[in-house]
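Derivation of every value follows stated rules applied to the coordinates shown; laboratory data play no part. Keep in mind it's a predicted model, so treat the numbers as computed, not measured. Cβ atoms are built from the backbone, for glycine too; each structure is taken alone.
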Structure I
Amino acid sequence: MNEPRIPRDPARRDFLRGAAAAVLGGATLAMPVGAGLFVFLDPLRAPRGAGTWSRVTRLSALPADGMPRRFTLRAERVNAWTRYSATPLGAVYLRRTGEQSVQALHATCPHAGCLVDYAPARGGFLCPCHNSTFAVDGAVNDPASPSPRGLDALEVEIRHGEEVWVRFQNFRVGVREKVPA
């Protein structure tokens, strides 16, 4: 009769083989997991609230009489490994306030985010969504306006004596405070 086989204790070699397999498997998985986490967390690394400086136009392109002109801002954007050139960021109204000074106003209404139009006959801006009206400097014209604040002013720099640069950023709509989005 055959005697029953008694299982032998795991040998030292079996333990080392299992440990080496675990280390190599972990090292093999580390690269794709790390790359996946990098892509997944990429939006969290983007700067918040700082805005993007964009060259908009030349000072000579703005009328000296203070009439606002609308400009669409474009910039290069990078998302993970993809580069998008000339992506529209948004729109601004620029107007000269002096020989070497310019005011920039965000072209969206702070009430609901609709694009405002400049209405020369009214001498200011009009939001077509809820009829909010704004003065040429961006202040709310009508106290009964549904807009909680005036048009959002943006930082402007005149570089090299002629280039108009704007720090563009979006703000939360529907709130009284000017809060970066």
Structure II
Amino acid sequence: MGMKPIEVRPIPTEELNQLDELYRRTKDVRVRSRAQMILLGAEEKMTAPQIAQIVRQDEQTVRRWIQRFNAEGISGLFDEPKSGAPKRVTDVYQERLLVVVRRRPRFLEQPYSLWTLQRLVDFMAEETGLRFSTETVRLILKANDIVISRPQHKVSSSDPGYEAKKRRLKSSATT
């Protein structure tokens, strides 16, 4: 996959100390693991695949937490609060989302060519400072008759009899 390597943004000493403190003191295993990801990226200049191996998470997860840290700082490493009134989707957020989703990600300097709900959530969080669930974003889009379909990976072949063979395989798989 041709993703451009993601890097932890430069971190001022003060914030680095807070991160180190969080890593050592937190009782939340998940938060500790996320702090460790950022520290490895910042101090050891490790890449997402290298970090992923050490923290035993997949590369996608590491990339997501680095993006979130870069956008939201240390507070971005915590889980969203589950209680209390949910954050309100502002009109400004909604209008911007509808503009963004109609643009090609590469036009907005993103390293991919298709939007997914997760990518929209991350892009919007970085841009607006507001993070909503993929479900919330899906519902806003749905209300505006926009459906983000999962990228279809089309398998095709130059074999002229390919379609017929594929149909046979499909029908034999269901019996």
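Can you spot which of I, II the value 15.2 was calculated from, given it is mean projected area of the Cα convex hull in nm²?
Only structure II yields this read-out.
Of the structures I, II, report the one carrying the highest value of distance in nm of label points 7 Å out along Cα→Cβ at positions 78 and 102.
When distance in nm of label points 7 Å out along Cα→Cβ at positions 78 and 102 is computed for each of I, II, structure II gives the biggest number.
Out of I, II, choose the structure whose coordinates give helix-only ellipticity at 222 nm (-39500 (n - 2.57) for each DSSP H run of 4 or more, over all residues; to 500) equal to -17000 when calculated.
It was calculated from structure II.
For structures I, II, which has the highest computed value of relative contact order in percent (Cα under 8 Å, 6 or more apart)?
Evaluating relative contact order in percent (Cα under 8 Å, 6 or more apart) on every structure, the highest lands on I.
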